[in-house]
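Take a look at these structures.
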Structure I
Amino acid sequence: MDGDPEVHEVSPGEFQSTVLESPVPVLVDFHATWCGPCAWLDPVLGELTRKAEGRYRVVKVDVDEAPELARCYRIGSVPTVVLLRDGEEVDRSVGVEPQRLHAMLEME
């Protein structure tokens with residue numbers, strides 16, 4: 001889908017300013033490049049990014065590149081998607097649950 005906004009990959013150095021200090025809620029996809037089910041979520045995350053309209057932000061964190069963030073957020077398996085508001089976890093989805101991700105953002 002050319003022209004669609006991409007989901008931004010956040011490095012550990014960007015996490016504080018991009019996620020924790022965000023003025024809007026942030027949906028964080030903790031994933032790994034080797035994870036097949038993680039790739040299944042990419043179209044859903046892209047759709048959510050297109051629908052955000054400034055109400056929320058969608059980002060990705062590679063657990064292999066950011067193991068300290070994975071430990072901090074108790075990521076035991078991927079994909080795990082965490083919704084953060086004002087730097088605090090408010091919801092979580094483990095596995096491939098597209099409908100759950102939509103429901104998590106309905107309140108935003």
Structure II
Amino acid sequence: MNFTPGSTIRCTVNSVPVAKGPYETLERLMRRDPSAAKALRRSQKARRQTTTTKGRGGRVWYQRQQCGKIVKVRSGQTWSMTYTPDIAPDLRSVESYLSISA
């Protein structure tokens with residue numbers, strides 16, 4: 001798994017992990033896909049614009065909405081992302097569930 005930093009890699013989920021840790025790691029990696037990142041930014045902006053406020057005890061309280069689940073870990077799911085050295089440990093930890101190509 002030798003990739004140069006800045007290169008685009010393509011990942012495909014071969015099998016869905018049962019354990020919570022690898023599952024969340026895959027979700028985190030999938031959120032690095034440019035289209036998923038754009039959807040997350042747009043939903044964050046929408047949540048910011050529609051956040052309701054109310055006064056409580058002389059202070060302003062914000063009723064924050066939960067973030068939507070943009071990515072779903074499914075077998076056969078494919079995404080691309082830019083490789084950076086900081087994600088190498090994450091890729092190594094879940095490489096048994098992925099097939100990675102440059």
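Ranked on percent of Cα pairs over 17 Å apart, which label among I, II comes first with the largest value?
Top value of percent of Cα pairs over 17 Å apart goes to structure II.
With mean count of other Cβ atoms within 10 Å over residues 14-21 as the yardstick, tell me which of I, II scores highest.
I
For FRET efficiency 1/(1 + (r/R0)^6) of positions 62 and 78 (r between Cβ atoms, R0 = 25 Å, to 0.05), find whichever of I, II sits highest and give me its label.
Max of FRET efficiency 1/(1 + (r/R0)^6) of positions 62 and 78 (r between Cβ atoms, R0 = 25 Å, to 0.05): I.
Work out FRET efficiency 1/(1 + (r/R0)^6) of positions 6 and 54 (r between Cβ atoms, R0 = 30 Å, to 0.05) for each of structures I, II, then name the structure with the largest result.
For this comparison of FRET efficiency 1/(1 + (r/R0)^6) of positions 6 and 54 (r between Cβ atoms, R0 = 30 Å, to 0.05), the top structure is I.
Identify which of structures I, II gives the largest calculated value of relative contact order in percent (Cα under 8 Å, 6 or more apart).
Max of relative contact order in percent (Cα under 8 Å, 6 or more apart): II.
By the measure distance in nm of label points 7 Å out along Cα→Cβ at positions 22 and 46, tell me the structure among I, II with the highest figure. Provide the component values of the computation, followed by the final result.
Numbers: I: 1.9; II: 3.3.
Answer by largest value of distance in nm of label points 7 Å out along Cα→Cβ at positions 22 and 46: II.
Values in this text are rule-based calculations from the coordinates and carry no lab data. These numbers come from a predicted model, not from an experiment. Cβ atoms are built from the backbone, for glycine too; each structure is taken alone.
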